[in-house]
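Below you'll find the structures, each written out as structure tokens.
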Structure I
């Protein structure tokens with residue numbers, strides 16, 4: 001029987017296969033290229049993302065999941081069905097497959113219902129829904145099978161989940177609409193203002209991932225190509241790492257602010273344990289040099305990051321599928 005863990009991210013969807021040793025079997029941008037008033041699908045995933053900024057007016061690239069919310073249910077269902085088929089699951093096997101889907105921390109009933117409806121629309125019947133902090137804690141090797149609290153902070157593309165969890169539940173936590181996408185947009189706006197250059201979303205993402213370095217001594221630079229704000233002609237500009245550093249740190253500061261609120265809401269004994277054990281960091285943003293240490297310094301606590309932080313949620317979900325007792329403990333009850 002297929003056992004699949006799905007991290008349906010606002011930016012990227014990951015699927016982990018837990019019934020074999022294959023691990024991560026799919027990593028695709030969570031986007032769809034559609035055309036016409038009926039929004040007929042032209043491309044999915046990576047093929048769709050490559051069309052951003054290159055399509056005619058009749059075609060657009062949309063993200064069916066925005067900041068953790070399913071905003072385009074039909075396209076989300078079609079996209080997930082396509083991704084499941086890409087990893088080899090035939091539609092006739094959808095009903096029998098065991099699926100675990102991560103949902104935002106503290107998700108409202110409406111949000112949970114949207115994920116349930118998505119699964120039903122895809123024909124998935126045997127589905128568990130688990131809040132993401134549990135999955136992150138499981139992936140980084142924290143002992144969530146005891147009452148010892150675990151402090152997790154995960155920065156995704158569209159959302160950030162911060163929570164202190166134990167086997168007894170989420171002690172304190174929240175989900176906020178802050179992530180890597182905000183940083184990309186900030187980079188675009190800063191370059192437009194200071195360099196008089198309009199750049200595309202893909203260029204901004206590349207600058208964030210390849211140039212940004214939070215080390216005070218970072219000296220790298222890259223050439224960004226786009227359109228001149230003044231002449232409306234193709235142009236380019238050399239961008240230094242220090243010039244766009246604040247595009248990342250301003251959002252990290254906001255994350256730290258909310259993470260501090262989570263800690264302040266803890267009972268004294270729990271806060272003491274969290275301070276002693278430190279924070280577990282995950283999400284693709286952690287691959288940016290200096291981000292993890294920046295957060296650790298401002299929280300004034302030890303920090304731990306997995307080798308592949310961008311896959312933490314999916315890997316934790318896969319591990320949870322193999323542990324029936326923990327799965328029953330953490331799975332959200334569906335009305």
Structure II
């Protein structure tokens with residue numbers, strides 16, 4: 001195994017001579033010597049757990065922040081976006097399965113020198129390309145925790161923001177460390193209700209809600225996304241429950257993105273070979289708005305009618321979006337509505 005991609009995991013616990021426990025995410029995998037955990041990016045080497053994807057960056061792009069999606073965080077800015085292999089969820093519909101479902105230990109054997117991107121080099125690229133910030137995405141960014149800590153600190157030193165596009169399943173200690181290092185914003189994927197998430201992702205959605213609330217308390221900007229999948233999470237009661245929790249636990253001004261599902265990975269094995277009917281997205285939008293959420297958006301549509309932002313106070317259009325970007329804004333230099341002064345975005 002290539003040693004340059006190895007780094008000792010910050011959070012772990014030795015159970016016995018053969019087994020150690022990873023404390024990076026809430027799976028809390030107990031890993032025997034020479035074995036990897038569920039995500040396949042953490043290995044037990046002689047009683048100590050190491051990440052095997054440190055600075056391993058097979059995916060890199062330069063994206064508008066709106067692609068995350070983050071609609072109320074530095075609108076129109078560009079984030080250097082990176083990701084690696086592996087995931088701690090079991091979703092069968094993953095659109096980035098070529099990364100998330102790839103065995104990291106095997107991928108390392110064929111990794112090119114271009115895929116080794118230490119934190120300092122990453123920041124150099126971001127500055128050279130005049131990016132405004134960093135986003136760790138594509139696969140689950142929690143698996144790049146140790147890398148993120150170093151990247152975030154360097155980014156802050158150079159005036160860049162830091163974001164995660166995440167399933168929100170990190171342990172509380174990991175989340176607090178990320179915030180201390182400079183995490184500014186997260187888009188958190190709420191995949192469904194507790195039954196759906198346990199059945200198809202193999203995880204406890206209550207841990208995700210806990211982290212969302214904790215992150216907001218720590219000053220992180222939060223937006224949510226639900227990929228709407230017919231019959232799995234498109235029922236009225238599920239959308240209403242998610243919307244009510246956002247409203248009650250994080251506030252009516254928390255943006256909620258509802259995205260259209262398209263078949264990927266093993267979707268056909270589960271009888272899902274067609275995109276989610278658009279009518280279901282319109283219905284979900286109405287439910288979320290009726291609950292009282294002020295910013296509800298629909299994604300993965302050809303139309304941008306449901307991408308725009310209106311001021312909750314005066315109802316004027318304040319951000320007109322195009323596909324994955326900004327067409328026109330009516331905000332002042334502080335991100336407030338030009339018409340009435342109501343705060344809309346972080347800028």
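Every number here is computed from the coordinates shown, using simple stated rules; none is lab data. None of these values were measured; they are calculated from a predicted model. Cβ atoms are built from the backbone, for glycine too; each structure is taken alone.
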Taking mean count of other Cβ atoms within 10 Å over residues 25-32 as the quantity of interest, name the structure among I, II where it is greatest. I
Taking relative contact order in percent (Cα under 8 Å, 6 or more apart) from the coordinates of each of I, II, which one would give 13? II
Work out which structure the value -7500 belongs to, where helix-only ellipticity at 222 nm (-39500 (n - 2.57) for each DSSP H run of 4 or more, over all residues; to 500) was derived from one of I, II. II
